[in-house]
Structures are given as C-alpha cells and as structure tokens.
Structure I
Amino acid sequence: MPDLVLGPLLRHVGERTASVWVETADFCTVTVRAGEQSWSMRTFRVQDHHYALVQVDGLEPGSVQDYTVEIDGEQVWPLADSPYPPSRIATIERDKPTRLAFGSCRTSVPHDAEHTRTHGVDALRATAVHLANHPDSSHWPDMVAFLGDQVYADETSEEMRAYIEQRRGLEEPPGEELKDFEEYAHLYWLAWTDPANRWLLSTLPSVMIFDDHDVRDDWNTSDAWHEEMNATDWWHERLMGALMSYWVYQHAGNLSPEALAEDEVWQRVLAHQDSEVTHELDLTEVLHDLSYEVDRHPERYRFSFAIDLGDARLLMIDSRAARELEPGKRNMLDPSELEWLDENMRGDVEHLLIGTSLPFLLPPGIHDLEAWNEAMAEGAWGERFGRLGEKLRQAVDLEHWAAFEHGFDQMTDFTMSVARGERGRPPATITFLSGDVHNSYVTRIDDPEQYGARSLIVQAVCSPIRNPLPRHVRVLQASLARQLARPMRALAASSEKVPDPPYPWSITDGPWFDNNLAVLQVDGPQLELTWHTGDISAGDPQEPELRTVATVIIDRPGASPGPDPTGLVGAADARAGDGHDQG
C-alpha cells in the first residue's frame, strides 16, 4: 500500500460538496469516507509525484461530519497516534453569518525556539493549536483564504537548502533558489507537514491565490523585469515548475465542482477516471504546455475564481500572472481578466469580498509614491529618469495597484458602480482582503456617500502570517505610512503626469507588525475584523496561545468590541499590537 505523503487538505467546500486533496507515494485509489458514504478516485501523476483531489458530494447544507482517508482500502488518515481531534467536513449554511480567516506571507521554517526568535510565532500554527484545544466547531472560521506567498521559492530555509545541495549543489544558478517542479514539491512538503498545521489544513477549508514569492520576488512587476529574467538560462525551468506546482498544490482545490468541470486540465482527469484504462494519468506534459502558454499569453487560462459564502461572495483575483506589461498599456489585469471581473463585480449580496494579494488601497502617501514612480519609469520625464524609475520600482517593490494606473482606475470604477447600486442591490460593504506588505492595517474610502455610494468601501490587510520585518524596517514603514501622505500628495498634485486618485481614503487602523491571522465576521450589515497572533510568553514554543492584536468594527460608530467578536479566542487580551515578536 502506498504511503500518504502529504495532506489531506480540505479545499473548496460548498453547501453540499467538498474537495479533499492528497499526495501519495505511488499510483493508487484514494477514498474519502464520512459516515455511511464514500467517494473515490485514482491518482494522477506529475513527474514522479502522485495526487488525488477527491470530489465529495451529496452532503447536507450546514452539516458537520468526521471523515477518514483510505489508500487502496487501508485507512491512512487520521494517523494512528494522532493527538488531534478527528478531521471533519463542515458544509456552508446559507443563513449562517460568514466567518472567514485570511492572511498571507508564511515562511516554512521549524517551530523551535531558535526559529521562533528569528521568524516569530507562526500565527497559522497558533490558530491550529487553539482550535485543537477548543474542538467546538461552532466558533471556528468557515474557511481560510491564503492571499499569497504561501511558499517562498526565492528565500529558502536551511532544510530546503540542504535538499537542494544534496540534489544538485548550490554553486550553479539559481543557487539557493528553487529550480524546478521537483524542488517545489519538496518546498510544499516542508510548508504543510508540521503536525498541527497539517491537521488544521485537513479540517479547515482553504482557498489560495499566489503572489510573487510563490514564483520569485517582483514576478511580472514590469516588462523590463520580464525581459531580464527571460535572458537567464534557468528562469524558464523555474517558472514551469512554479506554475505546474501551483496548479497541483494550490489552484485545482480552489474550484467548485462546476468550475472544475469546465477546467481544461480537470476535464482530462475526469475523462481518464471514466474510461476503462487502468494505468495512471500523467499530466506532466499537459501542465508544462499550459504553463508555457500562460507565461506568454496570460489570457489563455484563468486563475481567478469566485466563491459564494451565503451572506457574502468572495472574488479571488489573480493580480500577478494576468498582468499587461507592455509599456504604454500597463495594467494589473489583461482584457480577458477585466472582462471576468466586470461580469463578477455584482451586488445582491450582503458583503462583497475581493481577495487580491496586493493591497488595492495602500496608505495614501505610498499610493502617490507608486503612481509617481510609474510615471517616471514609463518615461514621463525622459529615458534617463525612466531607467532610474525602473531600478527604484524593483528595488523597493513599487508594484501594487497604484503602480498600474489604468487597472487601479478600472477597479475603482467597478467598485463604485457596485456601491451605487448600478450592478444590483448595493452590498453593505465592499471589502478588499490583501497581504504582501508585511504589516496589517485598515483603510476606508472617506465619506463614500458624497459620491453616491451606498456601500462602505474598505481595505483590510493581514500580513505576515510568519515572516516579520526587521524592527528598524517596521519603524520606517510605520512612519512612512503616516508621514508620506501630505508631501507625496503635494508632489503628485504638482505634476500633470501623476494622476490624482478619484476618491480620497485614509488609514483608520494600524499598522500592526505582528505575525497575524485575521478573521472577518459578518454581523448583518456590519463586519468585525480581528487580528490574532501567537503568544509564547508561557515559555513553550510548541504550545503557543492565541492573543488578540486588534479588533475593528466596520459601520458601528461608537461601539466598543467585545472580548473577541470572532469567537475564536474567547476572553481575549485586547491589547493593540505593539510590533513584538514572541521568543
């Protein structure tokens, strides 16, 4: 019987369906069993690795069932000596208020005292330990949205470097960075095998979207960056490995059964499952060819997706692979992606949630800095300053929505159209959920009613889950977030070449620099946002406690939050985050 290598991961969950992902050691039949029901599929192959994404159906809305995983008829999950509660599938209940966890930027390093000193407490693992100790699932998040940098292919851990050195050595490019699919497979194994996190991912549904470090820092920041990388002799193999592994480990599990049925790769899986052939389906060439085409023609395949959560709708937007990089036409989203967004930016839901790895509403001063830099890099002040602008853009990561003027304006237009009720009944809130910037904060459009909007427009950022900035960088970033606003606004306003934002916004809360995992709780027309961090002040890095860093209530003037509106912590310490790392 083949071993269970990785997983199970509970991925997309709907009202009556669920997806369970596993990696196995060899070709086999994987069975998921819950109560008297069972669902099976044969593995498919990518290079020398074997995977299954078992489709579970026929469930009842709002039901909670324990499940097990079998390989060729033998139970392999839960592990025989597991100290954790049974893994379970909790389906979406349309009338239940949504509770969504979210965050980004998580490094794959051990959880011992040494790495806790350098990387802080893993907020995902702290959540896992807390939920395992409080198995009443009525207070658990319904789902977790990972908003980019789930793995770091360019900043590798000691364990990853040891694997690379043993496999091919570290002397030849790309050195300590990942080279190909095989190394990505090992990186995902490192990221998801800690016992507490492995259990959490088996029992809490997850959706994911990539950011740059899943591939490489500054991925697709500009046409110049793209040309520079294509000139190397190692980038092509790296990118193929990144995109192939992304489809396998992250993307396929995001999709609902309906979306999977329309996916060209999954259609091959279904056709093979339904056929009489007995050999394993090999998707290596299919995924390689698709990845090659996606790099050259992003409109060829869509990584964005939508999920209905009852009283909320979540749009997860690909703001990396689907960019238009040609100078003069720069856009965060290519025409095909904009068409999809236009179709999906709709009201008629209590809350519209938009997941984008890169914050849409940056602190205003930083937004103006990026807009000014884009104009500079695009040659607004001549070729010499254009080259300087490109170097600055890549050096300090000036690559968010603000650095793509046309895309920012189009997203703003879509958002205000929804907020004004031009695309169905306006939601109570339109909330952007993002990561990337290694600090957490909230911004809001100032007085949206004066522009005819009937929805509050909010940006909520949770970053990092585990990858804190050095303390001196935190101080600088916090200062810039507050102090750049006026001088950069004055500089931008003085130039006709730098566009003015169509609507003003402000930082209302934060920034916080803790390793955090945030939870969004729907409360009718209101939202309650809470950031949680891991605390090891009791002394044991293996048993972190969950502490509340901050709680923000949207559209509840004058209200003071309870001890923990999300219900995740209970009687929590409501101290504001002070930038501390534990350890």
Structure II
Amino acid sequence: MKRIYKFILPALFLATFSCNENEWLEEKPLDFYTPSNSFSKASDFNSAVARIYQNVFTALLNINSSEGRALQYPTDIAIDAIDVTHDLNLYADKLTPTTGVVQNIWSDLYRMIFDANVILGRIDDTALQFDSEAQRNALKAEAMFFRGFAYRTLAILYGGVPIILEEITTPRRDFVRASKQEVMDQVISDLMFAAGNLPEVNELKEDGRLTKAAANHLLAEVYITTANYAGAIAAATKVIDNPNYRLMTDRFGSRKGEEGDVYWDLFRRNNQNRTSGNMESIWVRQFEYLVEGGGADNPWPRFLVPLYWQLTGSDGKNLFTGPLNQYGGRGIGWFAPTSYVKDEIWANDAVDMRNSSKNIIRDIVANNPASAFFGQKIVESGAIDNFPNTLGRWWNVIFAKVAPIGNFPEEYVINAETGLVNGGANGMATDQYIFRLAETYLLRAEAHLGQGDLASAAQDINALRERAHATPAAASEIDIDYILDERARELAWEELRLLTLMRVGKLVERVKAHNPVTGDRISAHQNLWPIPFREIETNTEAVMEQNPGYF
C-alpha cells in the first residue's frame, strides 16, 4: 500500500502542476451542443438557419407579443383600443430608452445577427462536407440575407447602430454606432450576395425558404432608402419580370368556388404558397396547424376583429349567441382601425375590390333569437346606436384578410349550423405573407417617384388598381402620400406599417393627421426610436450616443 502511494502522489503532483492550465480549464462539452461542436455537416447549418426563420416571427411578426403590436398600432392605421394609456398610444410618455419593446426588438435583431455570424464564421471551412458548393453558398446566402434583414430593420428603427460581422465570444463593452449610411451599405453587401446565391423559387424543395426574388425585393427597398433609385428599379424589375411570379388576377385556391374575389382568395387558409396556385407570394412564413413543430398560430383575429359578440341592442339583449365562424371568431378588439384605413382611403373609389363587402365587413346580422333585432343587420337597423362603443373596440369593421372567415378549424366549431365557435377561434390558422409581389410593384413605383418619373410610378400603381377594378391613378396624383395610401389599401396588416412610415420619414406627420389617440402625443424626434438605455449603460469602454430628443 505504501509503495502504491509513493507512485500516486508524485503523479498527482505532476498532473496538477505540470499541465497547461488553459487546456486543463477548457470546457469540452460532451453531452450538450455549443457553437464549437454543433457544425460538422450541412444538416447542422440547415438547422441553424431554420432557427433564424423562426426568430423573424418571434421578433417582428407575432401580433401576440408587444413587439409585434408595436410595429402596427402606433401608426396611421390603428390604435390600441383597450386603454388609451397602453404602451405606445402615449408616445411622449411611453417611448423612452427604458421602454420594453425598444429593448426587446433591439435584442431580438442582434440575436438574429449573432446567429447569422455563427453560421458565417464556420460555413467556409473546407473540411466540412456539403453536397455541392451551390448548397454551401445557398445556406450562406440565407444567413447573409437574415443579417442584412436585421440590420435594415435596426437602421429604420434606431438610425445608425453598431456593425458586428463576426461572432462575439468574449464580453465587449466598447461598441460604437456606425452611421445609418454605413449600416445600409453593409445591408446592400449582404443582400447582393444573397441575391446571387439563393435559388430561384422553382428550384425550392420547401415552401417558405428564401429565394433570389426575396433578396431583390428587399434590395429594392434598401436602395430607395439610400436614394439609389436606379438600383431600386433594377432590383424590383428582376422580380416583376421573373416568369415565376405574377399578380393573381383570376380566382384560385381552396375556396375559389365561393362568393368572393381574387383579393379575398389571397388570404384564405392554405392559399399563400405556390402549391395552391399562388404566383404572387415571394416570402411566406410557414404555419402547420396541429403539426408538431408547425409553429405558433398568429392570433390576428383576436386583436383586430372587434368584440362584436358582446354587443347588446337597444332592447338590452345580447345581439349574438357568442363568437361566430362567419364573422372572424372570438375577436376582442384590441386594435381599432382608424377612420383613415377603414373609410378615408376608399372615399373616392367605391368599386375598389379591396373595399368590397367580402374584404371589409361593415355590417353583420344579429343571430340571437332572444333579441328584438334577430336576423337584422346591427348597423343598418340602429341596434347599436346607443351602445357605448369606447374607442371602437366593440364594433368597427372586420378585415377578412386577417381571419379565416367561415373556415376556422373544425376543432373550434361548436355549432356548424349557427357558426358558434369556442374561445380558441382567434388565430389566422394559415401561413402569413412577409413579401408579396404587389409590394414589389409599389416599391418600384416609389423608386420611379424618386427619379421624378411620375408616369412610370402611376403605371406600377395601376397594375394593382387594375387588378382591384379601381379607378386608375393619374400621373399628376402621384406623390409619396399617394403611395402610402395605396400601400394601406393593398398591404394593411401585412406590412409592418411602423417601419414603412419611419423609412420614408412620414411617421410623425401621418400619426398627427390620422391617429385620433396618438396624434397629439407624438413629437418630431420620434421618427426614430431611442437607443435602449441598457445598451448605453453597459457600454462602459466607449460612448454609445443617444438619438436626439431622448434622455
């Protein structure tokens, strides 16, 4: 025993004091994933890219989050109808460097950039096996697209921000803001690589993946932001002239045999992808109902459909037996559309398809047999004339594009004959457009306007108005406000309206003109958001300057 100890003790001494301390302390993960051991084959990079697709929804599109809502309602098209003091209804008081959504969106976008940089820092390793260089470059292009997409969004919201192009592996407290132009230059560089290396849509094996058209669509927008109008026109034209895309002008999809029109068809369940015959979609967020890993449903009906099912008539009786399939399900009227988006932009053109009674429902029929108004339209009959419809939460209009009108999943339907649905009937239950060809036309129109070519701008706008059977726009009518109006007619609730208004420098002006709650509470400096206080406070080794007007 003593002999054994004589050998063990010196060995322990040598092992302890003669080793390389850095190697000895280095963590070697054996049973969990880290960036250092997660990328060995193409499928690993594919999984990492898939995570970023999901992060786009989480950061910007999920209307169930304060972040998703903040990009819609403090604008010219909506108010928060639950309480005038909610969130960004009160710009002056609530849009500050410590506001939660200001920090959260910043963090979400930089997380997207970090994830992209992790991929980009490893994907060119020649030891890694890919099926082809085209596969490697396509995955790399997706990562570069997302990095560019994140920086573009940051620049619109905050102006100049720190540019980080490599994975950060140790704590840093020395970030400095690049100029907005420098950020956009980086965005253009990333998107040009993406446009050159992403596949064409007819080469995709999965719905929802990025394509050359998606990169060129976003390039067109970014070129407009940098006043490179010729570049924007060229990028948009590559999409518009691509034979794989066209505006849908004929009925199509799962419900084309029902009363309606082609604009209504664009938003029916399962009509967003090319498998439905849709040639207009460019980038679609995927959702698979009742499929494990199919993603979260986006509850737009909950937020935008009014609380109609709690209305009472002048006789004091409920007008409805509950939320109904045919009227958008169980809405709670969190958002109320402004008069601008539901009335004013349609005032001069009653025949516009996008304003048809199928697409914007302005009156509905009471279905409670106990009500004196049973079987009558609630607006036309005067049933709700005296109802205290505070902020338009209980009744407004119903935008059919955000709800599966008459087609909620059967699990939510209590009574198919009356249309009664349960409390779960509050989601879109379908895929969601991120980019659509109609917007590409409007981006090219905006670029033509930037060049002073009003005739060409009107021609692009009229491609949409002709589809909608609306009166053609005259070249003399075209200015940036007309284009913003047309975007509202075509893209309301699809586009991130806040980003659009901030991008063109019109947020403050149009909120003052069209938002009855927020209009007198927004200040001139709030066309940009503040830099989050936490980013400034923790950046102790360099100066992170705040945007003007914020403290």
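We did not get these values from a lab; they are worked out from the coordinates using the rules stated. Source: prediction; values computed, not measured. Cβ atoms are built from the backbone, for glycine too; each structure is taken alone.
Out of I, II, which structure matches 16 when relative contact order in percent (Cα under 8 Å, 6 or more apart) is calculated? The read-out comes from structure I. Largest in distance in nm of label points 7 Å out along Cα→Cβ at positions 80 and 424 among the labelled structures I, II is structure I.
Among candidates I, II, the computation of semi-axes √(5λ) of the Cα gyration tensor in Å that gave 45, 29, 26 used structure II.
Work out distance in nm of label points 7 Å out along Cα→Cβ at positions 216 and 352 for each of structures I, II, then name the structure with the largest result. Could the numbers behind the result be given before it?
Numbers: I: 3.7; II: 2.8.
Going through I, II one by one, distance in nm of label points 7 Å out along Cα→Cβ at positions 216 and 352 is largest in I.
Source structure of the calculated read-out (helix-only ellipticity at 222 nm (-39500 (n - 2.57) for each DSSP H run of 4 or more, over all residues; to 500), -11500) within I, II: II.
Out of I, II, choose the structure whose coordinates give mean projected area of the Cα convex hull in nm², for residues 368-455 alone equal to 6.8 when calculated. Could you put the intermediate results ahead of the total?
On the way: I: 6.8; II: 10.4.
Only structure I yields this read-out.
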